[in-house]
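Below you'll find a set of structures to go through.
Values in this text are rule-based calculations from the coordinates and carry no lab data. Bear in mind the structure is a predicted one, so any value in this text is a computation, not a measurement. Cβ atoms are built from the backbone, for glycine too; each structure is taken alone.
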Structure P
Amino acid sequence: MKVAGDWLEHRGTRALLAALESAGYRALFVGGCVRNAVLGLPVADTDLATDALPETVSNIAENTGFRAVPTGIEHGTVTVLADGRAHEVTTFRRDVETDGRRAVVAFSTHIEEDAARRDFTMNALYADALGNVLDPLGGLSDTLARRVRFVGEAEARIREDYLRILRFFRFHACYGDPTLGLDAEGLAACAAFSAGLETISRERIGAEMRKLLGARDPSPAVAAMAASGVLAQVLPGADHRALAPLVHLEASAPPRWLRRLVVLGGQAVDTALRLSRPETRDLAALVAAVSGMDSPAALGWRLGADLGTDAVLARAAVLGGPPSADWQAEVSRGAAAVLPVTAADLMPGLEGAALGARLKALEARWLASGLRLTRDDLLKS
């Protein structure tokens, strides 16, 4: 098979490949760029694999006029900036020792050893400078069938890095054929070793969950996570049942991972996934909104257009019914609205706590009116 695309023809990319090859080294595209090209999906990152050592890669890149940054030198990775594009160039490797979180590697000159240490067969595809696909492990057929399968024995790959459990579900959500279901051996291994996720940092788990919940339809993968015990491991108390209805409702709005997280629920989610302060704030606002009674317009006013949309859709999914037909227009109207009464309108007659209480009461009346009462209406009350 042969792949093609602008990513393969980029001037800097071709110059870097040519420089490595003219120095007598092998240079191949690898991983996501080849996988996505095979699947006809957009290619975002350009990763290369080579038998040249990292120091050699740096020297060749700089002699060619490119910038080389040792971003992962201990693991053999050098980032080469060539004509405006970043390329992660990694020396062929084989694992020497693993502990479920990180690996000690040795450099190799064999593509087969490099492929054998990768997580899934669809990530063990390579391509030469002309786009010819190299398939040392038979991953091409899995990729074309959209079948996410561990390289070799699933248990062995998971023991090397327990985060691969979450990657298994994420890759199925992003690349798998939903009609096939998840690979049985992989799913069983994920269930058996789910406790190993306790050794993985919350930051890494949070990053994977963001990507998983950002997939077009993560609900089948998350349901499988729940059935296998993995969801309870990463999000204790979470319930996946409202996720599929939410995805269905999202036909009218782009997917947002935090909206999906809200309907999953769970205990101490901000800590479990190491959410940022803005994410924690937004999550708390959405949880309150989903359990509240505010109209779509009121939600738009309180939360803004994006979070207001999230709240309406999440509440509908949790309650099991569609929102009102005009909900989008109402959220937009609310987001653009301004409370027509200010503190200045109530002074000097009121001040301090009394002023604040009166403003809150007028705000409640205005919201109850569907944001339609005017300044005069409110001041007459």
Structure Q
Amino acid sequence: MLKILNIIGARPQIIKAAAISRAIKNHFSKQIEDIIVHTGQHYDENMSEVFFTEMGIPSPKYNLNVGSATHGVQTAEMIKGIESIIFSEKPNVVLVYGDTNSTLASALAAAKLHAPVAHVEAGLRSFNKCMPEEINRITCDHASTLLFSPTDTGIKNLEREGFNINSEKPYNIDNPGVFHCGDVMYDNSLYFSEISTTKSYVIEKYKLEKNNFVLATIHRDNNTDNPTRLKQIFEAIIKINKDYSIPFFIPLHPRTSNILEKNVGEELYNKIKNNKNLIIVPPVSFFDMLQLESNTRLIMTDSGGVQKEAYFFKKPCIILRSETEWVEIVKNGNAIICDAGYNKIMEAWTVFNSNTNLEYLQIFGDGKASEFICNKLVETFA
């Protein structure tokens, strides 16, 4: 039986792993042993542990409990722990997701021990190496034996970096297999969106009017830790709320919550705090997020994953970054890159407020990416 180390650490990875674990349970249970390793990169219960229960993911066999630290300390602790697990379990392949420090640490630990790495969400590029995530994803791709890209653009990025996108078996770190598989998060959105209607009451709890509120998420450190950027974002939110009488629902990341008052200043903070139409809450569950995304009018975010989910649910998206890995949704007119500029945010709002007839092409696969990935793992390593 094929033994995989299925390594997760941050909230999005836990959700992505649900799609793979579900495919293993439903279609590959006699072929794949699914060993889940949680690095503990995210340790807040609302952002981690609750997901295992909500989505039926098997409990992790290992939890490194690394927690928060500087990039170097956190990554080093993960490498140390993952290396030990690889020695103990002797997996056929190490499966990693996305672009976090957990991804980087897993890929480095495995590659150094000659354990093959399979990277889900390979080929994504922001072309901004000031982002830690960009360094992580590039390094991981070049340490991988199997690369699974969710989009055609990801495949083209890998080809430009020298990967042979038509390589043939046997695959190894010097001759990796490159595959366009679709997006596992699209798998999840299709599977869980209907379930969320019976699992979540967030719309009713906060008395939100369907299609008449804006969902906003802000968590990237270049936004939260920069007072000028954070002020402009919230000034735009307050202006839109005031001029268009539309509520904002803002599940606030702990980092943002902890420094909001300090970085926006007392005057703006009081406007935020005293505005009843800015509903600011702690991070919500996955099912709550699905209900919010499917019922909102528009999404404003600096999260790569939420940008995609906006597209899945056919909602326009204002991107609070200077670039995106999901260039297709911008080219198609479904999202606008605004960075943290007040004027750009207002202009994007005006565009989407006047144009509601957007077209959403099928660019993220057929909802069976996780089955494709599992099948390739079996073909390659079993």
When distance in nm of label points 7 Å out along Cα→Cβ at positions 150 and 206 is calculated for structures P, Q, the one with the largest value is P
When mean count of other Cβ atoms within 10 Å over residues 182-189 is calculated, the result is 18.5; to which of the structures P, Q does this value belong? P
Quick check: 24.1 is what I get for mean count of other Cβ atoms within 10 Å over residues 142-149, calculated from one of P, Q. Which structure matches? Q
Consider the structures P, Q: one of them gives 5.3 for distance in nm of label points 7 Å out along Cα→Cβ at positions 190 and 270 as calculated from the coordinates. Say which. Q
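Of the structures labelled P, Q, which one yields 1.00 when FRET efficiency 1/(1 + (r/R0)^6) of positions 166 and 214 (r between Cβ atoms, R0 = 41 Å, to 0.05) is computed from its coordinates?
Comparing all candidates, it corresponds to P.
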Taking relative contact order in percent (Cα under 8 Å, 6 or more apart) for each of P, Q, the highest value is that of structure Q
For -0.22, -1.40 (log10 I(q)/I(0) by the Debye sum over Cα atoms at q = 0.06, 0.15 Å⁻¹, calculated) the corresponding structure among P, Q: Q
Given a computed value of 20.2 for mean count of other Cβ atoms within 10 Å over residues 54-61, which structure among P, Q does it belong to? P
Taking 2.9 as the value of distance in nm of label points 7 Å out along Cα→Cβ at positions 246 and 286 derived from one of the structures shown (P, Q), identify that structure. Q
